[in-house]
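Engineer: Some structures are shown below for you to check.
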Structure 1
Amino acid sequence: MKPIMGIQLYTLRDHIQTAGDFDSTLARLAAMGVRDVQISGIGDIPAETQRDILNRHGISVCVTHKGIDRMRADLMGLIAEHKTIGCDALGLGSCPGECRENAEALRGFIRETAAFAKTLAENGMTFNYHNHDFEFKPLPGYDGSIMDLLLAETDPETFHFIPDVAWIHYAGYDPVEILGRMAGRVKVMHFKDYILDENGERRFCSLGRGRVDLRACYEAAKELGIPYIMYEQDCDWVNGDPFAATEESWAYMREIEG
């Protein structure tokens, strides 16, 4: 199965803060041939307005990123918003710092997100966790890393992952191997790339210009049946322009899928 390619709107977050900007940004993406996005970093735009703009441009939402505080305070409201925009996957962008200090703290995070995931499942949705590099560091009180414990002690049916291949690679791991460990638990994978500059500092870059073997990741996604691949670039855009970086990376994605 060929994954569906799309854009993680966090890359364009400065251009989705108002309904007018959201509309013009989706118009620009639709003109490029984009039909699927992830919503993250969006402004305070009512879900009904988001839905109408998405429908106007023929664009669907495969997953979101929302903060854990909102999940704690208003999970049912989030579920209602997701149903309005036609999205069945709620994503968390990162594990809070206090939850990753040791195994006991992380297990508290697992218990809390398991409760979220149960409610989401009852409403036809899934909980999805996005990684950075810290998940691959040793976890005090556990013989392994944060990711090892998450994979071992979360429910495969309800706790899913949004693997970010650049962060996995930067942590010193093979993204293809990690994708294999997440088999059956991934709806959306993030395509991201990076270089190391002359000082050895990490710099994000357009897809295909960096250190990550994205073609191997794409082939793994096909073999594992991962439905979606979203391009994401946090910063370091082409000439400081996230649209230019998006256009360049989208062209690479279209090339890589043949």
Structure 2
Amino acid sequence: MIKRIFLASALTTVALWAAGCRSTSEYDNKLVEAVYTATPVKIDGILDEEIWTKAPGYTFNAYNAECVQNGLIKFAWDDQYVYVGAQLTDDDVVTISDKDQSHLYKDGDLLEVFLKPLKDTYYWEIYANPLNARASFFIAGGGRLISDEISREGHLMKDLKVFAKIDGTVNNWQDIDNGWSVEMAIPIKELTRYGAELKENSVWRFLIGRYNYSRYLENSELSGITEFKDNNRSFHHKPSYGYMKFVK
């Protein structure tokens, strides 16, 4: 049932959004909009706030191919946070870790958000998993991907919030789940601490990366919502990053 709901919602949202969107010819990858909300989002993993009915929704692709298990993701913001809300179809929800500030992609299902100022080299890699584990890694530039440096516990963003809801049972390979939903609140004060602006009409680079592990898949599925370019499967490949515009 959840798969049909997600798919119908995604197709409806995309159709409505396409009818009213402006030209994106100036961008070399996907343009999405984060919509301003005057009411803060309650981070409880339930996408029932009014802003989630207004924000455009975006479906996933598995490295430019159709996903076996799709989802829908939306973006919002206020003066304090960038919000991410996602509903993810998943017939086998699995993760073996609830430890913050760890490399959770090694441990099971995961949603990753990469955010980068348009005109600077540095960016953040931010995690949320079905057990509410979170992580944030600051990377000074693509040529400085030093694992020990970016993994330090001190890099966990203060006030980063994540919460997930599982429709099924986690870590039970013998049943069939429906999926999981997640909300994230990423503090703007952390994103702007080095001088970048994030305000109305700001444009940032972004990438969404999803790790989906399931006994029912031939292989674990990696997916996102932008165009993956140059046949490069790295989530750090900047041409694969899209553009996020913050609108009111």
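Coordinate-derived values only; no laboratory data. For clarity, every value in this text was computed on a predicted model and none was experimentally measured. Cβ atoms are built from the backbone, for glycine too; each structure is taken alone.
Engineer: Which of 1, 2 yields 3.7 for distance in nm of label points 7 Å out along Cα→Cβ at positions 57 and 137, as computed?
Structural biologist: Going label by label, the one that fits is 1.
Engineer: Moving on to the next point. Determine which structure produced the value 19 for relative contact order in percent (Cα under 8 Å, 6 or more apart), calculated from the coordinates; the candidates are 1, 2.
Structural biologist: This value belongs to structure 1.
Engineer: For Cα extents along the principal axes in Å, for residues 169-208 alone, the calculated result is 39, 19, 12, so let me know which of 1, 2 that is.
Structural biologist: Values: 1: 39, 19, 12; 2: 50, 18, 14.
The value was obtained from structure 1.
Engineer: Could you figure out which one of 1, 2 the value -13000 for helix-only ellipticity at 222 nm (-39500 (n - 2.57) for each DSSP H run of 4 or more, over all residues; to 500) was computed from?
Structural biologist: Attributed to the structure labelled 1.
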